[in-house]
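Every number in this text was worked out from the coordinates using simple rules, so none of it is lab data. Because the structure is a prediction, the values reported are computed rather than measured. Cβ atoms are built from the backbone, for glycine too; each structure is taken alone.
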Structure I
């Protein structure tokens, strides 16, 4: 999962997220809760990607490389 990390910069936050699949496929957005991170969905991602879905799993604030700008 780590090889597919991307980031989105907003005016206050840099959001890191995992994405895999065809960008024209149906998107599936998976959000982890406390105290987990994107790896909570590792097995689920393997199942979903076999069904030609676009999978997006963000690191929420305070987890992984997602961070506020100083």
Structure II
């Protein structure tokens, strides 16, 4: 049972890291190069927040949209 739980946690972590990597690549294409500070902010997002950002970023026209998205989180 412990091995199954450990595997499940490992897979969840892998899924989150892969999702984060994809979001970073998509954002770079959509809004341009990301500052180190923005990358750090993205790296702190939960899986649910990453999924939300992944859907929303398709409508972004620039960095201001990404900054507004973060403001809306607060």
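So relative contact order in percent (Cα under 8 Å, 6 or more apart), computed for just one structure, reads 33; which one of I, II is that? Clearly, the read-out refers to II. To test your reading of the models, identify which of I, II gives 0.65 for FRET efficiency 1/(1 + (r/R0)^6) of positions 8 and 32 (r between Cβ atoms, R0 = 41 Å, to 0.05) when calculated. That value comes from structure II.
Quick check on the output: -26000 is helix-only ellipticity at 222 nm (-39500 (n - 2.57) for each DSSP H run of 4 or more, over all residues; to 500), derived from one of I, II. Which one produced it? Let's see the in-between values first.
On the way: I: -3000; II: -26000.
Computed on structure II.
Identify the structure, out of I, II, from whose coordinates distance in nm of label points 7 Å out along Cα→Cβ at positions 24 and 40 was calculated to give 3.4. Here the read-out was taken from I.
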